[in-house]
Structure P
Amino acid sequence: MTSAKSALITGVTGQDGAYLAKLLLEKGYAVSGLLARRSTDTLWRLRELGIADDVQLVDGDVADLASLIRAIRHSKADEIYNLAAQSFVGTSWQQPVLTAQVDGVGVINILEAVRLASPESRFYQASTSEMFGLIQAEKQDEKTPFYPRSPYGVAKLMGHWATVNYRESFGMHASSGILFNHESPLRGIEFVTRKVTDGVARIKLGKVKKLALGNIDAKRDWGFAGDYVKAMWLMLQQPEGDDYVIATGVTTTVRDMCELAFGHVGLDYRDHVEVDPRYMRPAEVDVLLGNAAKANNKLGWYPETSLKELISMMVEADLRRVSKE
């Protein structure tokens, strides 16, 4: 399948940015990626997927409107995907102002840059299930009221409503994907799934004996990032912009996820996992469970990878990494 389309991805060095870039390149897109020089992230994810030389990197930052306008003009992007964020919930209590500037005001910056420089471009905003927070319904869909429980969730909610507002105010083709937790071997080590699979690899290879975690009874709806970026692309192929919940519809405790990960290498998580109060959140989100019926029906999107398959993939990747250290 070929296409003459071009896309600009902010946050291209992150997990989702890398998988999305790969997907778009496979579809024949010319892909540009915004590179914030203050980012500590490197290009390791793009290298891991074998696409580092295929993405054109453009200097810019969501905190700098002028750089966004330049990047949009330079890339001539038909589709703009805003995946840039301070994306670790735990950090948002330590850096609430930065989180608000990047995840809230940054979204307005890029919406404004699109409006000024390329209003016909289609825009995708990475929203999050953390906006639901203290859940107001057993299963969360597009009509469920939001109740964020972290500075991250609050900032993301600002970006989400800004996207809706620009769509309604200026007629922009702007969509928000309210994505539930999605993981992969490219996940940052600070996220609980990757912390667990890396810990499993280190314990199995005899490098450490214990793994310290926070609330292991928290429940999450976990999917594979490689599946979820397909939904992002599908949203921008629709006649109109809209908001979509992207989720598996299955909720699992951190405890059960640990059981899967340790079980993959023949270990019992109870022998190795310790609960450490330092990793507890000031305000916990106890349960997240998404209802993706709208995405199923309108986009034809369904998750393809089970949690067991995902965790096995992540453990195997971390065993390879840790064995090379």
Structure Q
Amino acid sequence: MDQPTAPVPPPGCPAHNSGARVPLYGPEFAADPQAYYSYLRHYGPTAPVELAPGVEATLVTDYATSLQLLQDSGSFRKDARRWRHFNEGKIAPDSPVAPVLSYRPNCMFSDGAEHLRLRQAVTDSMARIDTRKLSHTTEQVSNYLIAQFGSRGSADLLGDYAKQLPLFVFNELFGCTPDIGDRVVYGITGMFDGVNPARAMEVLFGAVGELVALKRVKPGQDVTSWLMEHQANLTDEEMVHQLALLLVGGNEPLRNLIGNTLHRLLTHDAYANQGGLIDEAIDDTLWENPPMQNLAPHYPASDMEFAGQKLQAGDLVLVSFAAANTGPALS
């Protein structure tokens, strides 16, 4: 009888060295992340990874285990002030993951009653958006962008379209002036390109702070003003952090989703042969190639065993949406 073959780390992966964590960064990972996820599954439902040099985490790669974590708010908390390695000074201030994972007083990094208060303010304000007007605005912006490159015969669909469309629409939704909108764009882009994330964060929060000050004096029919009017009575600091969360969360993932969906439409004949099933292509992209592959940071409230692995209170645990959604259990 043939013996099962031991899983082999992808080429260039430091996990070739015994005991090394698997890096989720660098050109090798970017070139073929699914090869890494396939290798990580041999650890079981969770695996030891490194998000950036020196930033250790546990990655959940199994669908059922991901649901278990996300639905257990008693055992796992979202407040990043619990992050053990950050509190111990093991995360460098200039780490590229710091802008995304460091604590902010917003609904993504809060628990319990505080989370409900902030989340309700966001949900209620976003619910006031006129979807018909939003659709009209999106179509106008889309047509404008296409017109800019339509006559050239070629285009960079990421740079000329996918990255531009959310920014134009969100600037309109949130009532940003052109100057504030330009700095918001700079800040969001810089957060994710890893060149100078600290400076990018400074520019972003400075711009959003100016937007809050502007709307305190001159409110309008926009999400910023509605959030300000909400019965949660958000402070200026809370306003800035909820708005920054919405702007970042509404731009970077959305531009990735647009780009990934366009790629799917252009490279899979099945959609073209069936009349370009856009809705189906979006759903398939969200499932198989999500715009944010590894996120949802959580921290154990106490020392525990989870999915066969021992965790300490405050360990960083992430969900791999890309790995969980494409695992063999769902095949």
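Values quoted throughout were computed directly from the atomic coordinates according to the rules given, and no laboratory measurement underlies them. Since the structure is predicted, the reported quantities are computational estimates derived from the model, not experimental observations. Cβ atoms are built from the backbone, for glycine too; each structure is taken alone.
Structure values in brief
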read-out: Origin of the value -11500, where helix-only ellipticity at 222 nm (-39500 (n - 2.57) for each DSSP H run of 4 or more, over all residues; to 500) was derived from one of P, Q; value: P
read-out: Winner on Cα Rg over 2.2 N^0.38 Å, for residues 114-297 alone once structures P, Q are ranked, highest first; value: P
read-out: Label whose coordinates, when volume of the Cα convex hull per residue in Å³ is calculated, return 171 (choices P, Q); value: Q
read-out: Of the structures P, Q, the one that 15.4 was derived from, the read-out being mean count of other Cβ atoms within 10 Å over residues 50-57; value: P
read-out: Test item: Rg and Dmax of the Cα atoms in Å, for residues 34-97 alone calculated as 13.6, 37, pick one of P, Q; value: P
read-out: With relative contact order in percent (Cα under 8 Å, 6 or more apart) derived as 22, matching label from P, Q; value: Q
